[in-house]
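These are the structures, in structure tokens.
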Structure 1
Amino acid sequence: MGPEEQLKELSKNHVSLISEEELLEKLKKKCSLRVKLGVDPSRPDLHLGHAVVLRKLRLFQEFGHQVVLIIGDFTARIGDPSGRSKTRPMLSREEAKANAESYSNQAFKILNRDLTEIRFNSEWLDAMSFEDVIRLSSKYTVARMLERHDFARRYSENEPIGVSEFLYPLAQAYDSVVVKADVEIGGDDQFFNLVVGRKIQEEYGLEAQAILTVPLIEGTDGKLKMSKSYDNYIAFEDSPRDMFGKVMSIPDSLMMKYFRLLTDKSDAELAEYDRELLNKAVNPRDIKLALGVEITSQFYGREIALNAEREFVNIFRNKELPEEMPEIKLPAESISIVDLLVSHANISSRSEARRLIDQGGVRVNDEVLDDIHSVLDVSDGDVLRIGKKRFYRLVKC
């Protein structure tokens with residue numbers, strides 16, 4: 001594709017682009033741009049929220065550009081203040097290193113390894129002296145920092161802001177100086193940090209990077225952004241069954257956003273899904289099944305994704321049992337249902353077990369167990385079902 005055609009594709013579904021003219025000029029001047037993404041390994045797992053920006057990076061790769069993936073093993077120890085109402089706890093060096101290894105491996109589920117340069121920002125930030133940090137800090141003002149909406153809000157509400165939090169955007173910006181980024185991309189919550197990168201590059205005599213931000217996606221609850229902190233995430237390393245099931249649990253109102261940001265469906269195909277959703281004769285679940293297959297296929301291949309779909313349909317539409325389920329080995333004597341749940345089925349407490357039973361969420365075979373005092377005398381092969389998704393085969397020792 002020529003520069004204009006690349007720009008048209010790259011700018012789809014963006015939130016902010018600074019600027020269209022700058023990016024087009026860069027595409028015209030250089031056949032291979034250096035496109036930077038920084039990720040802080042604050043937790044060990046990537047989820048579909050990360051996939052949105054990684055898929056945009058892969059598109060750059062498909063056009064022949066070089067992706068520079070910066071693993072923030074240093075900046076993770078400071079803690080990104082973006083969107084925070086209080087200072088984020090700092091990670092230890094050991095925690096950051098372990099999480100960083102996990103991130104770099106998982107990223108290649110989406111990125112082309114041959115067109116990805118992985119850098120760890122401890123490489124240059126650990127080497128900086130205190131004088132270096134002061135000189136870097138002198139290149140940006142407190143007034144500009146307080147223009148950032150979350151800093152401004154906390155300042156106006158007399159909430160603490162650590163000086164370390166002012167250093168975070170500068171550290172991220174210095175990454176762009178070191179790797180000579182032509183473009184930096186990130187989630188929309190990173191907009192301020194990316195703009196700081198433009199200013200700091202110019203201070204070091206470099207051409208300012210273009211910046212491109214993409215939408216954040218809501219998690220399975222349909223309300224909050226996808227995050228492990230909110231327990232509403234779909235992880236890259238979820239099993240095919242769990243990944244498919246979690247996609248099926250999202251609200252119908254999110255389906256088209258997921259299709260646009262997390263699949264390769266064409267504009268014409270997306271328009272057809274939009275029309276089908278307006279047709280009251282079409283069950284939205286059928287469209288969501290197609291979404292589950294599309295997303296799960298990216299991580300496990302189409303055949304495994306179709307198997308996950310069949311199993312989901314068997315369990316939730318045809319009320320059949322999954323083909324495989326973990327076993328619980330029980331002694332020959334009888335056991336109370338509460339003891340069974342707490343001791344063998346990973347239920348956290350006896351009160352939680354009683355709550356599940358009271359709500360009718362526990363079955364053995366097709367029988368609902370609604371008496372917390374029930375004592376079971378199970379047979380080999382009986383199936384314990386907890387809620388809609390958890391199944392165990394009961395086996396006598």
Structure 2
Amino acid sequence: MYKVNFNGGDRFFWRLPGGIDYRGTLEDWPGTLAQLLADKQITDVILFGDCRDHHMAATQVCRELQIPVHVFEEGYLRPDWVTLEQGGVNGHSSLPRDPQWYLDTAAALPPVPEHRQVPSSFRRRATEGLVYNLADVLTRWHYPNWNNHRPWHPLVEGMGWLRKLRRRKERDATTGKLMERLERTNDPYFLFPLQLDSDAQIRLHSPFAGVAEALKVVISSFAANAPANTRLVIKEHPLDNGVRDWKLISLDMAKRFGVAHRIDYLPGGDIVPVAARSLGMVTINSTSGTLGLSMGIPAVVLGTAVYDIPGITCSDGLDQFWQNPPPPDPQIFAAFRRVLIDRCLIPGGFFSEEAISLVVRHAIARFEGKALLPE
């Protein structure tokens with residue numbers, strides 16, 4: 001087994017033999033990879049995410065050489081699942097959008113093995129992210145051609161996280177008050193969970209250049225089409241780095257479209273109870289959409305998502321969604337979920353030892369063509 005390291009963060013977290021530092025340019029990468037594949041007699045390539053520049057180039061090289069590519073990603077279904085799909089994920093997935101195909105395919109599958117909750121540590125996730133970025137910054141001299149796929153320099157992101165941490169008590173208080181009010185008043189509201197501005201799923205698999213553009217479309221449509229007694233709750237992504245003030249941007253847009261009194265910004269908290277009480281969920285292509293759908297909450301997708309299937313999500317567009325949000329067909333969604341688990345999901349996670357052990361065990365079984373193992 002071999003692992004290509006593109007920066008100091010990759011190298012720091014790879015503790016096994018077989019590490020290969022790539023210090024060349026993006027333009028030279030396809031040729032170098034093709035030579036590596038031949039020299040090392042590689043039979044399969046594994047990526048985490050398929051939308052980074054080096055990963056997209058690798059996928060193309062492997063396609064030309066007929067070498068299978070397996071892509072890990074955060075789970076299509078959350079929590080407690082990890083995506084492992086051959087060929088590509090999300091907008092690059094080969095899964096069809098035909099509801100009848102899912103009904104027919106699921107009918108031939110056995111019941112899902114018993115699944116249990118997987119431990120996950122946000123502290124570990126944040127700490128490993130900071131360490132990765134620090135190792136990247138301190139070793140740029142060794143990787144002179146490396147450019148991070150994220151739009152900000154790691155130091156800028158670090159300053160954003162520090163600012164966010166300094167305001168933690170204020171943010172927690174705001175979150176608690178809003179969640180208590182939503183539960184106490186029963187005001188009807190729609191939910192728009194934000195994605196990360198650096199998310200390749202937005203840049204490559206949606207009509208938006210970033211979150212700000214999506215906010216403008218959603219708030220303007222809400223102002224023009226949503227019933228006057230409804231509100232819009234905009235929820236910040238839990239891993240947002242704080243570089244941009246999405247609350248300020250959201251409220252400025254709300255003022256521009258005359259609905260500032262109907263917009264709530266939620267900086268934190270558990271999305272599950274907020275989604276469960278909502279009239280419906282607006283999403284670009286976040287996996288938060290499947291969370292809502294699993295609870296029977298209507299959803300409309302603004303980009304390309306693997307779960308954007310007739311009978312599951314709204315097919316009439318955003319403007320119509322506010323007036324008549326259709327709930328997902330439970331039979332079609334159950335079939336979709338069953339096929340996902342069979343084709344491209346494995347139990348586990350990335351942010352605890354137990355979760356990682358589960359991923360490794362089930363990934364090996366999947367590579368060997370075996371069914372999910374008992375937990």
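Just so it is clear, none of the values below were taken in a lab; they were calculated from the coordinates. Quick caveat: nothing in here was measured; it's all calculated off a predicted structure. Cβ atoms are built from the backbone, for glycine too; each structure is taken alone.
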(request) Have a look at 1, 2 and say which one yields 4.8 for distance in nm of label points 7 Å out along Cα→Cβ at positions 62 and 366, as calculated. (result) 1
(message) Between 1, 2, which one scores greatest on distance in nm of label points 7 Å out along Cα→Cβ at positions 78 and 310?
(response) 1
(message) Say we calculate FRET efficiency 1/(1 + (r/R0)^6) of positions 158 and 182 (r between Cβ atoms, R0 = 35 Å, to 0.05) for every structure; which of 1, 2 gives the highest result?
(response) 2
(message) To test your reading of the models, identify which of 1, 2 gives 21 for relative contact order in percent (Cα under 8 Å, 6 or more apart) when calculated.
(response) 2
(message) As an exercise: semi-axes √(5λ) of the Cα gyration tensor in Å, calculated from one structure in 1, 2, equals 35, 27, 19. Which structure is it?
(response) 2
(message) Matching task: 22.6 is the computed value of mean count of other Cβ atoms within 10 Å over residues 166-173. Pick the structure from 1, 2.
(response) 1
